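In structure tokens below, several structures.
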Structure 1
Amino acid sequence: MFCLTIIKYLIYHKRMDKYIKDIFKNKKPNETKLLSYGFEFCDDRYVYSTKILSNTFKLTVCVQDDDITTKLVDVETNELYTLHLNEDFTGSYVGDIRTAYTKVLTDVSNKCFDTCVFKSDYAQKIVEYIFNYYGDTLEFLWPKFSNNAIVRRSDNKKWYVLMVNIELNKLSTIFKGNNTKVDVLVLRSSCVKQLIDHKTYFEAYHMNKNNWLSVLLNNNLNSEDVFKLIDDSFELAKK
């Protein structure tokens with residue numbers, strides 16, 4: 001009986017992780033938003049509970065750093081409910097539970113988490129620099145390409161930055177077969193040919209290769225050099 005319970009627990013969390021992975025993909029918790037939403041900080045984690053489906057189930061969501069877990073309990077029996085996580089169950093009742101469950105998680109994701117596609121330290125520095133100096137933020141324009149974002153001038157709406165998270169082999173043929181995901185900054189430049197070195201600076205990804213430059217955000221970069229390129233791109237977008 002004990003072994004059966006453990007197996008059920010492990011299967012439950014495996015299935016739950018799939019839902020969480022899909023809903024919270026490229027998301028990072030915002031502590032201020034979590035507290036404002038109704039989460040309480042307890043034992044090094046943020047905890048939120050709510051009743052769903054006419055108060056018949058209690059859903060608890062726990063956030064600890066980037067780890068998100070949930071627990072759905074039948075209020076009447078006080079037992080853990082898991083059928084909504086099993087795609088083999090397609091009845092109307094379990095479907096209603098599944099819908100209510102995902103609705104809460106989606107709402108939490110939208111209101112308590114920030115989009116965080118670009119996780120490299122350099123990408124974070126660039127986002128902060130652009131906001132601090134120009135007041136502009138990343139815009140994710142394409143739902144089908146959620147790893148692509150642009151930044152544009154507030155006055156004429158022209159793009160001066162494209163940031164993407166792509167496989168290395170898509171950046172250059174010299175990385176053929178390398179599927180490692182990397183953050184890449186693409187910006188306007190009047191010195192494209194002079195800068196390309198096929199180590200850090202490459203031909204533009206998905207932009208005009210004569211006027212745009214790709215920068216691989218790796219440890220070979222100097223932050224001040226990148227900030228200067230952003231400044232130049234901002235000015236070039238004025239025209």
Structure 2
Amino acid sequence: METELNGKIALVTGAGQGICRAIATALAAHGAMVAVNDVKREKTDKVVAEIAAAGGKAVAACADVSRSDEVERMIGGIVKQFGRLDILVNGARVEPPRPAGMSPADWWDRVLDVDLKGAWLCSMAAIESMKRQKYGRIINVSSIQAYTGNAEEEWMAYSCAKAGMGGLTRSLAQVGLKLDITANSIAPDYIETEVMEARWGREKMLEYAAGVPMGRAGKPEEVAEAALFLVKSGFITGDTIFITGGRFVISK
């Protein structure tokens with residue numbers, strides 16, 4: 001168990017599974033008290049139990065981040081319980097497939113409400129505590145699709161929401177410039193998670209992994225390493241770290 005983040009209070013949204021579960025676990029392994037957010041209590045409880053079993057500290061923080069009242073209750077409760085909020089990782093997301101019976105327009109609204117508006121709501125609530133303590137780290141989990149786009153109709157909203165995180169990140173960075181509050185984003189490429197395996201199966205996952213320039217998929221823990229780097233850095237703000245397996249490498 002590392003101790004660099006001892007005394008720090010972190011909130012990771014969307015941490016019931018996948019990449020953000022790995023980020024929450026990594027923060028706890030380095031000493032932070034982590035509030036694990038998801039809309040489903042069984043998911044948060046499972047991750048909290050995993051962190052505790054590994055010797056870390058965590059609490060469940062169930063909320064729909066697209067709802068301002070739930071966000072205010074969640075973050076207000078964290079600050080009331082622990083006295084501060086030091087680290088916010090915005091990773092809650094909705095992504096395809098679109099639920100049966102939901103119209104494309106309603107799907108667009110839902111994706112942007114969770115993926116982008118949710119990050120904004122959480123950031124604006126968290127930054128008030130960060131201003132008072134003159135310290136904070138905000139990390140927005142974007143995606144390679146913010147930069148490449150996606151021609152599939154169901155994925156367009158997701159690409160646009162993740163692209164919007166760039167503007168949100170730079171705006172938050174301006175707010176925190178003189179207060180030791182940094183805001184950055186991380187943009188993963190294809191990362192193998194339990195979510196992907198359940199959706200596509202092993203054969204399809206191998207096909208996607210072969211399309212990554214390095215010839216393999218990324219691991220959630222490799223994304224978590226980038227998040228930890230940004231949490232520990234005080235002189236990087238308004239920037240994006242790409243975890244892409246060489247997606248932007250130009251080869252001849």
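Given that FRET efficiency 1/(1 + (r/R0)^6) of positions 60 and 156 (r between Cβ atoms, R0 = 41 Å, to 0.05), derived from a single structure, equals 0.80, which label among 1, 2 identifies that structure? Of the structures listed, the value fits 2.
Computing helix-only ellipticity at 222 nm (-39500 (n - 2.57) for each DSSP H run of 4 or more, over all residues; to 500) across structures 1, 2 gives -15500 for structure 2.
Comparing 1, 2, where is relative contact order in percent (Cα under 8 Å, 6 or more apart) highest? By relative contact order in percent (Cα under 8 Å, 6 or more apart), the leading structure of 1, 2 is 2. Calculating percent of Cα pairs over 31 Å apart for structures 1, 2 picks out 1 as the one with the greatest value. Given a value of 25.6 for mean count of other Cβ atoms within 10 Å over residues 84-91, calculated from one of 1, 2, which structure does it belong to? For mean count of other Cβ atoms within 10 Å over residues 84-91, the value 25.6 is produced by structure 2.
Structures compared: 1, 2; top value of mean count of other Cβ atoms within 10 Å over residues 124-131, i.e. the largest, recorded for 2.
Here, each number is a calculation from the coordinates, and none is a lab measurement. All values reported here derive from a predicted model rather than from experimental measurement. Cβ atoms are built from the backbone, for glycine too; each structure is taken alone.
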